[in-house]
Structure I
Amino acid sequence: MSGRIAEALRLDSTDRIADIGSGTGLFAKEVAGQLCPRHPILCVDPSEAMLGGLGDPLPSGLAPVVASAEDVAEGRARLPYEELDAIWLKESVHHVTDQAGTLHGLADRLAPAGRLLIVMLPATIRYPLFEAALARFAELQPDPAVIEGHLREAGLDTRITHVEHELRIDRDRYLDMVRARYMSLLSTFTDSELREGVEEMRAAHPEPELIIPDRFAFVLGRRVEEMA
């Protein structure tokens with residue numbers, strides 16, 4: 001995934017980069033290791049505790065910033081760079097309340113020829129979850145086409161591509177992950193609803209290993225100066 005992000009954004013070691021909603025920096029760490037950036041990649045997240053997962057000492061090539069996507073978009077976050085050459089949001093855009101306004105603000109933070117990448121799940125998924133979870137996901141998840149429209153309205157040249165991986169995982173391990181609410185979606189269910197859902201999954205999937213088609217939309221926007 002980190003390699004795909006770097007490829008889609010055409011990252012260069014001289015780029016000023018921000019990972020918005022980075023959490024513990026899982027992907028930023030990998031990109032920094034591949035790229036050896038001259039300017040530290042900004043790991044932006046509103047949770048200081050999550051950013052603590054970057055490591056101590058801080059890995060080379062990373063710089064934590066406690067801020068939300070809205071903070072960056074609206075200029076409230078204090079960033080070390082006036083402009084950014086590349087921004088990515090990996091599975092975090094659905095947490096943004098005003099998606100159109102925030103994405104427009106992030107687009108305004110881009111340098112000439114800057115790129116903004118939204119990596120997100122499609123509007124529906126084929127995960128082996130219980131039916132109520134799949135239905136709620138479809139209800140809450142934004143459509144990549146709508147996100148692309150927001151980037152286009154912000155003045156960016158846009159395109160959508162898709163990347164799919166086949167994941168194989170031990171069934172009981174996956175059930176444990178669901179119990180632990182590994183997806184933020186699962187936090188919307190009560191403990192009893194989650195127990196019932198896990199039992200539903202257990203009955204529907206007696207096989208010891210689950211095969212999960214993991215498909216992502218890559219919604220890319222580029223400043224039009226690059227197209228001149």
Structure II
Amino acid sequence: MEISFYKEVDSTNSEAKRLVDGGKAPGFAVVAERQTAGRGRFDRVWQTPTGNLALTFAITAPLSRPDLPTLALMTGLALHDVIQPLLATRATAKIKWPNDLLINGHKVSGTLIELVGKVLYIGIGVNLVSRPENVPYETFSLAHEVDISLEALAQAITECWSRYLHHWLEAGFLPLCDSYNQHLFGRGEPLRISLDRDRQQWATGICKAVTPEGHLCLADQNGKVTRYNAGDIDIIRTL
């Protein structure tokens with residue numbers, strides 16, 4: 001996949017959209033080492049100071065796929081499978097359903113997927129050299145444990161993600177599900193997830209696994225399992 005590198009953009013998702021609007025065919029990546037207007041889910045700010053990685057894939061959306069939401073989980077697994085080998089045994093990477101990556105329980109990456117017309121924009125941010133500190137959860141920078149350039153990390157993620165996309169397009173998420181669950185944050189432990197943007201509605205239970213459809217399974221105290229197809233796992237810092 002072709003990668004275009006930038007020193008600075010407002011956001012890599014926005015730049016990728018401009019490229020498509022200007023006639024560039026989907027099937028490329030945009031990488032920047034600084035964003036001035038990075039975004040996360042629910043229009044939350046995503047900080048990308050100079051040296052951190054911002055990466056967006058632009059692909060033609062497989063709109064006929066009923067399992068399209070599992071592309072998010074596939075992305076989380078690809079990130080894990082690039083970053084964990086870099087950490088070796090010095091730290092442990094886990095996937096916070098559906099696609100964020102945590103290292104020793106601290107957030108190191110986030111993903112924003114947007115569908116515009118017939119194009120999917122998969123935006124990924126990784127704290128490579130620095131980490132945000134004015135957020136209500138613990139964060140991590142790869143520089144604490146890993147010596148890798150932004151270009152090399154972007155290339156590794158692009159290669160792994162493209163390979164997993166090929167497998168996903170052919171066979172769906174099912175062949176990847178077991179591997180995903182092996183690295184699922186909170187599996188076997190009590191979890192709380194917010195079910196709405198304003199974090200007013202919550203669900204709690206013991207995290208059992210993620211299904212091949214991408215649903216998170218929580219068991220209540222009686223063992224009854226409920227599946228959730230959307231939500232945000234609570235990793236809010238308690239002080």
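The table that follows gives values for the structure above.
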quantity: Mean count of other Cβ atoms within 10 Å over residues 165-172 - structure with the largest value, from I, II; calculated: II
quantity: Label whose coordinates, when helix-only ellipticity at 222 nm (-39500 (n - 2.57) for each DSSP H run of 4 or more, over all residues; to 500) is calculated, return -10000 (choices I, II); calculated: I
quantity: Per distance in nm of label points 7 Å out along Cα→Cβ at positions 21 and 53, the highest-valued of structures I, II; calculated: II
quantity: Ranking I, II by relative contact order in percent (Cα under 8 Å, 6 or more apart), the structure that comes out highest; calculated: I
quantity: For distance in nm of label points 7 Å out along Cα→Cβ at positions 93 and 189 computed as 1.9, the structure of I, II it came from; calculated: II
quantity: Mean count of other Cβ atoms within 10 Å over residues 61-68 - structure with the largest value, from I, II; calculated: I
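A short reminder: the numbers here are calculations on the coordinates, not readings from a lab. Predicted, not measured: the structure shown is a model, and the values here were computed from it. Cβ atoms are built from the backbone, for glycine too; each structure is taken alone.
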